[in-house]
Each structure stands twice: as C-alpha cells, then as structure tokens.
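What follows draws every value from the coordinates through simple rules; no lab data is involved. In this text, all values refer to a predicted model and were calculated from it rather than measured experimentally. Cβ atoms are built from the backbone, for glycine too; each structure is taken alone.
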Structure P
Amino acid sequence: MLMRWIAPLWGLAGVFFLLGFAVYRLTPRAIEGLGMGLGPWQWMALVLWTAFMGVAEGYGGFQKKFSPRTAARARYLRDRPSPLRAILAPFFCMGYFHSRRRLRITSISLTAGIIAIIVVVSFCPQPWRGIIDFGVVVGLTWGIVSLAGFAWKAFFDSDFEYSPETPESAG
C-alpha cells in the first residue's frame, strides 16, 4: 500500500526537481543578460523568443503532451506498482522505459537534443545567452505549473483520461 503512493510521488518529485533545477540554474544567467542593457533588436528578439518558447515549449510541449502523459504515468505507477518502476520512478514517469517504442525514442531524442542545445548555448555571449535562457525559463516554468495541475487531476479526479502510453495502453 505504501509503495502505491511513494513510487508515484518519488517519480513526480524527480521530474519536478529536474525542471526546477534547470529554472534555478538558468534564471541568474537570464537576469545577468537582461541586466546588461538591451538594444532595440535584442528587445525584439527577447519578446519574440519568449513568446515562441511560451507557446511552443510551455503550451505545446508541456501542457499538451509532456505534463498530461507524465501525470498519467505517475497514476499508472500508483495503480500498478512494481519494484523496478518504483526505484526508477522519475525515469518511468518521463517515458524512458515500459513505454511505447515511439515514446522511448522521443524521450531519448529530446534528452540528447536538449543536451546538445545546452552545450551550444553555453558558447553564446551575453546578452544573447540571457535572452535565450529567459525564454527557456518561461517555458519550463509553464511546464512545472502545468505538470502540477495535471498531477493533481491524475490523483484526485476519477475521470483522468490521458494515456500513460505504456505498451498495453490503447490510444
């Protein structure tokens, strides 16, 4: 009975930590870049990039896909706990294993792509790095908030109808 709550909470805590740590690490760099004084083109880039990241990453990536699926996988973990899934719950919730092949490939590809982007952006000079990081912080913050909302619904609404995208789940 205890594993039924510890495993999904551990899974969600791991995901929240990962996203929150990224926000924690990027926010000072974003503030530093914006504090350097931006020219008109840089302000325009900041506004457009932030809007793009809010819509593409925050709304499209997190609110429409990642957050409901991750919450559904945490609910699945609550309802069908296993020792391996419990130990590796954050990785399970993010779709790295016991998921459909397409989700596994997507999860691994996105992780590799994000790592590559982090390396490339680290070479950008300020204030451009701050502009990029500011948009990413907005998208990640949207993701954290949407994941919290979907996690609440997954555990407390009886009609949570999002697929955990496990091998045996339909749709």
Structure Q
Amino acid sequence: MDKKDARKYALALRSNIEKGDKFNFIVNELKEAIKKYNNIGIYYPIGSEIDITNIMNIYPNKSFYLPITRDEISFIKYNLNDKLMDGKFRTKEPIGDIVNRDDIECFIIPCVAISKDKKRLGYGKGYYDRYLNGYKGFKIGVIYKELNNLDFEADDFDVVLDLIIEG
C-alpha cells in the first residue's frame, strides 16, 4: 500500500490497540538500549503515541532533549519538571537553546508504523527524515508490535532505524 493509506490504517489501528502494560515493557527495553548513551533525544507523546518519558526518571544523570517544531525540527535540553509550552501539532515543547544534532548520541523516535525494511513512517511532514538525514548516531524506533513490519512503499529518504523496540 502507499504511505498515505498505510498512515491512515496505522493511526486507526493504533487508537484501538489495547495498551495494557506495553508502555512499561517498552520503557524497560529502552532502559537497556540506551544504557551506554549520555545524551538522548526523546519526544513528548501526542495522541496514542507510546509514552517513554518515564525513562528520564530511570536515568536522572543522563541528558535528555525534546523537539521543538518551527519551520523544521530542532532539539532543546529538557530536565524533569522544566516548564513546557504548547507547540505545533498538539505537542509540548521545552524552552531553551537549540543544541547541535550531533551532540545527541541517540534518538528515540515515535513511529506511526515501520516497514519491513526498518523504515519509519511518521505523520507525513518529513521533519524527522530531514533532521536525521546524514546523522551518524543511533536511532531507536518505538512501536506497537501490531504496526511493525507493515507492508507499505517506503521512500529512499525515510529514516532507517538501527533498533526497533515493540510492545
């Protein structure tokens, strides 16, 4: 199927997935995956995205960065209990200075779906695809298992993930 149809299908399915202990399972898997990294890009969940923010409680001595979206996406350091402001697309965004992408060793990336060849399907605006183009660090996609290995036509520019954690 094409990406537009895959996105529509995946978002409808995701909103009806029984979440249960999936968040806790995924955070526990992430705990191991990010152990060796000190600077980690994460996201603030919107809608039915997987909430991984508890990872900051597990690793209080690591530095975490949340995205802000203007014309493009950028990341700002975030500490627990820092003030967040309303951003585009119903997101919550930190306040502060934009950091250099290459100072972030690892990104945990939200996914609408993931293709059979480990390519991420997002919401269709291409923010992560452009931001991570040429990035040499580690890219982790988090996904409900029902939306992993979806059969859709990914593009060459779609982010290829180094690790997929599904729950």
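Consider the structures P, Q: one of them gives -23500 for helix-only ellipticity at 222 nm (-39500 (n - 2.57) for each DSSP H run of 4 or more, over all residues; to 500) as calculated from the coordinates. Say which.
Details: P: -23500; Q: -6000.
The read-out was computed on structure P.
Among the shown structures P, Q, from which was the value 11.0 of mean count of other Cβ atoms within 10 Å over residues 15-22 calculated? The partial results should precede the final answer.
On the way: P: 15.9; Q: 11.0.
Structure Q accounts for this read-out.
Thinking only about mean count of other Cβ atoms within 10 Å over residues 95-102, which of P, Q has the largest value? The partial results should precede the final answer.
Working: P: 16.1; Q: 12.5.
The maximum falls on structure P.
Out of P, Q, choose the structure whose coordinates give semi-axes √(5λ) of the Cα gyration tensor in Å equal to 34, 15, 14 when calculated.
Numbers: P: 34, 15, 14; Q: 23, 18, 16.
It traces back to P.
Can you tell which of P, Q yields 0.45 when FRET efficiency 1/(1 + (r/R0)^6) of positions 31 and 79 (r between Cβ atoms, R0 = 41 Å, to 0.05) is derived from it?
Numbers: P: 0.45; Q: 1.00.
Only one of P, Q returns 0.45 for FRET efficiency 1/(1 + (r/R0)^6) of positions 31 and 79 (r between Cβ atoms, R0 = 41 Å, to 0.05), namely P.
Tell me which of P, Q gives 1.25 when you compute Rg/Rh (Cα atoms, Kirkwood Rh), for residues 39-102 alone.
Numbers: P: 1.25; Q: 0.93.
Going label by label, the one that fits is P.
25 is what came out when relative contact order in percent (Cα under 8 Å, 6 or more apart) was calculated for one structure; which of P, Q is it?
Values: P: 43; Q: 25.
It was calculated from structure Q.
Out of P, Q, which structure matches 1.5 when distance in nm of label points 7 Å out along Cα→Cβ at positions 7 and 159 is calculated? Present the calculation step by step, with values, prior to reporting the outcome.
Values: P: 2.8; Q: 1.5.
Label of the originating structure: Q.
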